[in-house]
Structure 1
């Protein structure tokens, strides 16, 4: 007679090992879009979400950037923040993405300027990481929150309109950050 052992849930580095490539999918889409934009359209093929524009702009905006400099700066913090959230699990990562996409809707409906780039997602990932440790109050989760604060806390002032550089969608950053906080609350309550 065979002994059936309960399947253990995997978390932490074991989970990351299985899903470390997951952030490369949306990042790859952004790099392909920017490559096509630069090579074929001389930087004029942006896919932002525009006030009163098509609904699909909500889905394309994270993958559209204003040049390779914009994309590189977003890439440099998208990957580490993604991997830190993926240490908690794919469900948490998906929760942040869904919350960011949902909170883009008010920006699309009411904000008069176009917005695009992965920075809204980046702020969502950061918001999630900053809050989840304080909600759970577990040592490793708190360490993750504190480490994220010390590593990426310098980005938080750009959530305020008067500290955000000209031409940067502070509202997209703020909406993303708020989405990350809401994702942390939703994941914590499950």
Structure 2
């Protein structure tokens, strides 16, 4: 295959199917988005262990093309799910994937964390596949914002590389006053904290 043909091929959308927490989904993605050819190991681990109630209003922080948010929306059909990312391409693909899968209780929005989200909105569940290099300052802001935006009894679920588990344990304890290590794998750790009533 010559270079011109190869370039034509890689400019096309990438398509694949995945089953996440028992939900069959079809994705369209593109180069430049995180893990564009398959669901990454951290996201799979998070979605294997996350607990969602059918009426939860959910928030997907850093949604990428939408695997976490769309799974949450499917598991919480009586709630609403907001997916946010600071990358406009990610938001576009998350919205396309919601439409592609017929998920009408999820929407995608451009936002740097909670910064551009309607301040009146409150959530029962926040979930994120935390980027490894966000820095402690941004992490503190995001966790504090999540605590403020959660309803009493709301939960935050985080998957991170295992090397950052102690940092997340400290910061969740500081923001939420509690920390539960749900599952620790060799490469990734799933943690949860709950907002008190």
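For mean count of other Cβ atoms within 10 Å over residues 124-131, which of the structures 1, 2 scores highest? Mind dumping the intermediate values first?
On the way: 1: 27.6; 2: 22.8.
Going through 1, 2 one by one, mean count of other Cβ atoms within 10 Å over residues 124-131 peaks for structure 1.
If Rg and Dmax of the Cα atoms in Å computes to 16.6, 62, which of 1, 2 did it come from? Computing Rg and Dmax of the Cα atoms in Å on every structure in 1, 2 gives 16.6, 62 only for 2. Computing FRET efficiency 1/(1 + (r/R0)^6) of positions 28 and 108 (r between Cβ atoms, R0 = 25 Å, to 0.05) across structures 1, 2 gives 0.55 for structure 1.
Could you tell me which structure in 1, 2 was used to calculate distance in nm of label points 7 Å out along Cα→Cβ at positions 44 and 180 as 2.5? The read-out comes from structure 2.
Of the structures 1, 2, report the one carrying the highest value of FRET efficiency 1/(1 + (r/R0)^6) of positions 36 and 132 (r between Cβ atoms, R0 = 30 Å, to 0.05).
Details: 1: 0.25; 2: 0.95.
The structure with the largest value is 2.
When P(r) over Cα pairs in 5 Å bins from 0, in percent, for residues 100-155 alone is computed for each of 1, 2, the one that comes out at 4, 18, 22, 18, 14, 12, 8, 4, 1 is 1.
From which structure (1, 2) was helix-only ellipticity at 222 nm (-39500 (n - 2.57) for each DSSP H run of 4 or more, over all residues; to 500) calculated, if the value obtained is -21000?
On the way: 1: -21000; 2: -10000.
Structure 1 accounts for this read-out.
Taking 23 as the value of relative contact order in percent (Cα under 8 Å, 6 or more apart) derived from one of the structures shown (1, 2), identify that structure. Each step should come with its number before you reach the end.
Details: 1: 23; 2: 17.
The correct label is 1.
Coordinate-derived values only; no laboratory data. Only a predicted model underlies this, so the values are computations on that prediction, with no experimental measurement involved. Cβ atoms are built from the backbone, for glycine too; each structure is taken alone.
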